[in-house]
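Before anything else, here is the set of structures, which you'll find just below.
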Structure 1
Amino acid sequence: MAGIVLALAGTSFGQGGTTATLNGIVVDTTGAMVPGADVVAKHNATGVTVSAVSNTDGVFSFPALNTGTYTVTVSLQGFKTYVANNVVLTSGAGANIRATLEVGALEELVTVSSASEIVQTQSSTISTTINANQISKLPLTSRSAMDFVPFMAGVSTANGNRESIINGLPRGTINITLDGVNIQDNTLRSTDGFFAIVSPRLDSIEEVTVQTASQGADAGGQGAVQVKFVTRSGSNSYTGSGYYYYRNDTLNANTWFNNRNGNPKPALLQKQGGVRFGGPIVRNRVFFFVNHEETRTPSDTSRQRVLLNPQAQQGIFTYASGGVTQSVNLLQLAAANGQTATADPTIAQELQDIRSSTALAGGLTTLDANLDRLTFNNHVASSNRLPTARFDVNLAGNHRFTSALNYQKPYTFPDTLNSRDPAFPGFPVAGGQESQRIAFSNWVRSTFTSNLVNEARIGYSGAPVLFSPQFTPALWSASPASMNGVNVAFPSVGSQLTSPGGANRTTNAPNTPTPSSRNATALLVEDNVTWLKGAHSFSMGASVTQYTLWAKNQTLLPTANFAVLPSDPASAMFNATNFPGASSATLTAAQNLYALLTGRINQVTSDARIDENSGRYSYLGLGVQRARMREADLFIQDQWRPRSNLTINAGVRYGLQLPFSPLNSNYSWASMT
């Protein structure tokens with residue numbers, strides 16, 4: 001894939017980068033170009049300075065500068081010294097200065113002050129940047145920096161922040177980076193592209209920029225939309241803050257539905273504490289920034305479960321026909337027809353344990369003539385630890401090294417989002433979700449000559465996520481509601497019954513005993529060079545990104561399903577004579593109740609997966625997928641300023657995406673033996 005860009009656009013230096021370019025031109029009061037002027041840009045927070053000399057066309061450029069506020073000084077013998085204060089650089093757009101030198105003594109100053117960003121007249125890139133000061137003033141319910149991206153122009157949020165889209169584009173076109181490194185969950189990116197699995201925190205970032213259109217050749221490689229976060233850095237001043245937020249549910253009201261169903265108010269607490277601190281280790285040379293945040297959110301999740309009422313549990317099936325309620329004792333009917341007329345002891349014990357659990361929590365209501373509904377709260381423990389660190393070192397006058405690390409450790413038990421919480425109060429089958437998420441980036445800026453600057457970067461992100469690691473076969477044999485080592489899937493009796501091994505939170509369908517885990521890492525290596533030659537500012541670079549995936553899946557136990565098959569002699573009992581006026585749906589419900597009570601298994605499902613070591617199928621074994629994909633990009637771009645009021649940006653980018661390739665044989669072959 002090759003792309004050619006020709007536009008009135010500026011340079012943001014590097015794919016997903018964290019630096020920006022400060023451009024300028026030096027003229028006299030007549031508008032003539034002034035060559036040979038000394039230009040110094042000083043980062044106000046750290047005191048770090050870089051210098052350049054305006055060329056024969058009066059142009060100067062400082063590529064790959066850290067974001068922040070700068071003071072720019074321009075001096076030349078015979079002219080007053082020009083000083084521009086509060087020049088703001090963001091990762092979304094650099095800044096451009098037109099320094100007009102007046103004749104006078106060098107000691108005389110002409111000062112231009114600006115409390116806001118200097119207008120970027122050389123760039124047509126559509127971008128929005130929110131800095132740390134603005135972030136701290138936004139009304140947010142969480143401390144995730146992703147939650148304020150929906151405030152930006154072009155972002156549409158129809159159903160929760162994670163469902164947002166930008167400019168109507170598919171979520172797969174969004175590229176989210178932290179310090180230049182992709183931090184999305186790349187196993188879900190095509191459908192869940194607005195989700196950052198390493199979530200930047202409010203106190204740990206300097207700014208966020210969203211670029212939505214007219215990007216240059218240097219920035220359009222891995223997404224039509226760029227969302228770029230930059231980790232906060234230390235300065236020459238020691239600064240810090242501490243906080244503790246506590247949200248209590250004491251004044252919350254219970255819902256009308258919970259009150260109707262006899263279920264108490266679910267608990268909802270939030271405890272967030274954190275501290276950040278930064279400053280100099282060696283003034284003007286070495287700086288640090290650290291942030292630690294911890295969140296604990298104990299809460300309850302309300303669940304509704306469907307169970308047999310005591311009468312149906314004894315085998316008495318009730319239905320209505322023509323306005324008349326009728327009941328049939330299925331076990332007596334079976335005895336009269338020579339079929340199984342006693343309840344299966346395992347199923348009977350499970351049903352009794354379910355009925356006993358209703359006394360432990362929640363409220364019980366009638367659903368229909370055969371079913372009750374239990375509404376109760378499952379307690380959820382949730383925590384997250386989120387440390388961040390960044391170090392900046394000026395190795396010499398011409399070299400600067402930066403390293404940033406973000407680490408997060410979320411934990412939730414049970415996992416109510418994926419319906420892995422207990423089916424009924426006190427039941428043993430439950431699984432959680434946990435992860436260790438990391439993103440780091442190291443980059444070096446080197447000034448080789450006054451007109452040649454290089455920035456090299458290496459970064460990595462990864463987030464192994466474990467779903468239900470607590471699952472073991474022993475849980476399905478534990479009391480109450482022991483399933484004797486088999487996952488028992490209850491049928492529908494008019495409505496879907498809740499199975500003792502858990503149920504889907506929306507459909508109530510039986511869960512499966514399937515722990516899983518996955519990780520998709522991103523490794524980035526890139527290098528960018530800027531060369532100033534006359535009225536031209538050439539940018540060129542190369543990047544290589546490697547995505548590596550592993551996914552582990554396993555079914556721990558077989559699942560038993562219940563039904564009366566057409567070939568079963570007992571199916572003849574379910575006819576219009578024994579069930580006068582019953583519809584076909586009513587007859588199916590009666591068959592399913594009889595099948596459940598008597599333990600009539602119509603199907604047992606399980607699987608065998610390919611063992612990655614032997615290449616053979618392993619019954620109920622662990623399946624491991626491993627794969628990799630690589631991308632490489634090259635670009636060159638020229639920012640040409642033929643006149644002081646005209647900038648032409650032309651560039652070409654070539655991107656090569658290699659095929660998705662397996663790292664083991666599980667995608668391609670297996671022995672059936």
Structure 2
Amino acid sequence: MIRLEWKDCRLTAEGTQVVLENAALRTCWRLEPEGLALACVENRFTGFCWQSADGAALAPACMAPPDGEPEWEARPQAAGLCAEHWSVRCTWRQGVRSVSRCFLLYPQTPFLTIWAEWEAPPEGVFAAVRQTVPGATGVERDSARAAAHSVPGDVMAAVPLPRGHLRWRCIRLADQTDVHDTLVWEQGAPAYPAERVEASGSFFTVEDTRTGETLLAARHAPITPAPGPQFLLAENCLCVLQNGCAGAPPAGTVGCTCVLGTAPAERLWEQYRAFYRLGWQAPWQRHALLLSNTWGDRNRDARVCETFVLQEIDRAAALGLDTVQIDDGWQKGTTVNSARPLGGVWEGYYAADADFWTPHPERFPRGLYPVAEHAAARGVALGLWFSPDSSGEFANWRRDAETLLRLWRTYGVAVFKLDGVKLRTPAARAKYLSLLEMVTAQSGRRVMLQQDITAEQRMGYLAAREYGTLFVENRYTDFGNYYPHRTLRNLWMLARYVPAQRMLFELLNPARNTERYRTDPLAPGRYTADYLFASVMAAQPLLWMELSGLGQQDAARLQQIIGVYRLHREAMWACDVRPVGQEPDGRSFTGFAFTSPCGQKGYLLLFRENAPESAFTFTQMPQKARLRLLCANGPVGQGYTPAGDLCLRFAAPRTYAFYQWQT
């Protein structure tokens with residue numbers, strides 16, 4: 001018998017029976033000839049257990065081990081980029097070949113992270129899961145008894161399901177936001193045992209409609225490219241598919257992981273967001289940044305030079321920003337997005353110019369020293385744009401890491417936006433993760449990496465979440481595709497699933513390109529600048545503009561709300577953030593509720609968009625809490641209904657109100 005423990009986490013292995021659990025979650029496994037098979041997932045608080053009626057345990061065929069007994073290893077991992085957690089590994093070895101099932105468990109948390117690692121895997125273990133499935137044949141059978149005992153194909157996890165009244169839902173988070181403007185897609189239906197459901201997405205839930213207990217399966221993996229389905233629901237079994245996403249990653253490298261957990265439906269996403277943040281642990285000072293980036297005004301690199309950046313630093317200091325980020329154009333090399341007529345490259349940077357990532361000799365003839373020193377004197381940090389070299393499956397990843405570390409050590413640059421990333425293969429992904437790990441480790445976690453997910457093949461919202469923040473979207477008034485209500489909608493929809501504080505969302509200069517919008521009632525120019533800031537304040541606000549182009553009134557409004565935000569951002573950073581009200585569509589009442597870890601206080605950020613009505617009742621809010629108005633861009637009246645719901649009356653459309661609440 002094997003019994004290993006750490007805090008409330010416990011592994012027990014006796015004969016063919018294995019239990020991995022903590023105070024919130026119990027998972028039961030069986031050692032089968034086909035491998036480690038999952039028999040049940042149990043909520044230890046409610047006692048609800050996800051298991052098949054006949055007790056079947058399902059072993060993914062791609063995990064079939066070599067002959068022999070497995071070796072168990074468990075050890076705690078100290079807090080760093082992730083909170084303190086327990087790492088468990090079950091490994092079968094035979095010569096050079098090995099198969100490992102790996103687990104990560106946080107104390108008191110109802111979610112288990114699972115992945116696999118192989119050494120010299122046999123050919124064909126990552127065969128596609130798609131099969132030719134006959135339609136209705138007229139041959140009758142009891143589908144509820146047809147649970148498979150072996151799951152073919154490239155599968156990360158297989159969960160047996162009970163009989164009963166179940167409803168499934170699949171949620172897909174979309175990246176490549178340059179071409180997508182609805183970033184959350186959902187589908188679902190009642191489960192039918194004889195029906196085979198193949199679904200593509202980031203999350204798959206199964207709810208027992210009698211009790212509300214909900215099973216969550218999540219793929220912490222890149223979203224694109226994603227050939228075929230990511231989830232399969234068939235014959236009373238939920239399979240989380242890998243689709244060769246991890247392939248056979250190098251030893252010690254986690255490619256893609258699966259997260260399994262269970263919770264009551266009304267608390268599922270709150271608990272998942274808390275779990276997400278356990279894997280993304282960093283002091284707020286390095287993440288809750290007020291940052292500007294000049295690219296949003298679409299002059300690209302045409303104005304970038306020492307004099308211009310010095311002006312931007314002065315404006316940033318006056319507004320109360322933390323960081324001025326110089327986008328593409330600070331460097332000697334030229335990219336395809338340059339305003340320069342000769343054009344450039346989008347990978348293969350060192351092949352194009354060995355000094356590609358040195359300061360531009362004409363724009364910054366004294367290097368970046370003058371702007372770095374001026375920024376430090378004004379209390380503003382300097383950030384840079386950088387594009388890791390994707391050529392040769394990131395063959396230059398170490399050189400890229402050394403470049404970023406050199407810029408940090410030389411100029412004090414501690415915020416880098418990583419763009420142009422092309423994760424075409426598992427090998428490329430492994431080297432990119434090595435790049436992130438090296439920069440983070442050798443800087444003592446003092447360098448923050450913003451991962452751009454607007455295009456190409458990137459890590460997406462869930463994979464490698466321990467590294468930095470997410471630059472979610474590019475929008476421009478020059479193209480007429482920036483609408484404040486759409487940006488608010490994307491943040492509002494994503495915030496249910498991803499902690500809002502990890503995402504950067506933009507506000508632009510509302511006075512630019514007004515002619516492109518003409519009489520559109522939802523044009524950016526119809527909103528006050530502080531409303532635009534408030535619309536992204538639940539995330540990390542990004543001033544996507546040249547600050548020197550701001551009008552005096554817009555700058556004054558921004559300065560006022562930024563002053564309020566700076567007073568409260570540390571407390572806001574610690575809060576759980578959830579969307580409330582209606583889905584933003586330009587005519588809604590909407591917003592966000594912030595709840596502190598103690599649950600007794602927080603913030604409310606509420607909006608009347610261009611709605612004809614003046615009053616709205618927000619439900620599921622803190623019941624009859626004491627409210628203190630921190631800032632607003634117009635008169636707002638408040639009261640409570642007899643049921644305890646919050647009723648607000650906004651004097652005018654396009655108004656926001658930011659409250660602090662306490663019970």
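helix-only ellipticity at 222 nm (-39500 (n - 2.57) for each DSSP H run of 4 or more, over all residues; to 500) was computed and gave -2000; which structure, 1, 2, did it come from? Label of the source structure: 1. Thinking of 1, 2, which structure, once mean projected area of the Cα convex hull in nm² is computed, gives back 31.3? Label of the source structure: 2.
Comparison across structures 1, 2 (criterion: mean count of other Cβ atoms within 10 Å over residues 319-326) gives the highest value for 2.
Here log10 I(q)/I(0) by the Debye sum over Cα atoms at q = 0.28 Å⁻¹, for residues 391-438 alone was derived from just one of the structures 1, 2, and that gives -0.96; the source is 1.
When mean count of other Cβ atoms within 10 Å over residues 95-102 is computed for each of 1, 2, the one that comes out at 16.2 is 2. If semi-axes √(5λ) of the Cα gyration tensor in Å, for residues 207-606 alone comes out at 62, 24, 18 when worked out from the coordinates, which of 1, 2 was used? Answer by label: 1. A value of 6.1 for distance in nm of label points 7 Å out along Cα→Cβ at positions 239 and 311, calculated from one of 1, 2, originates in structure 2. Computing mean projected area of the Cα convex hull in nm², for residues 575-622 alone across structures 1, 2 gives 3.2 for structure 2. In this comparison of 1, 2, the computed figure 1.17 for Cα Rg over 2.2 N^0.38 Å, for residues 39-86 alone is attributed to 1.
Every number here is computed from the coordinates shown, using simple stated rules; none is lab data. All of these numbers come straight from a predicted model, not from anything done at the bench. Cβ atoms are built from the backbone, for glycine too; each structure is taken alone.
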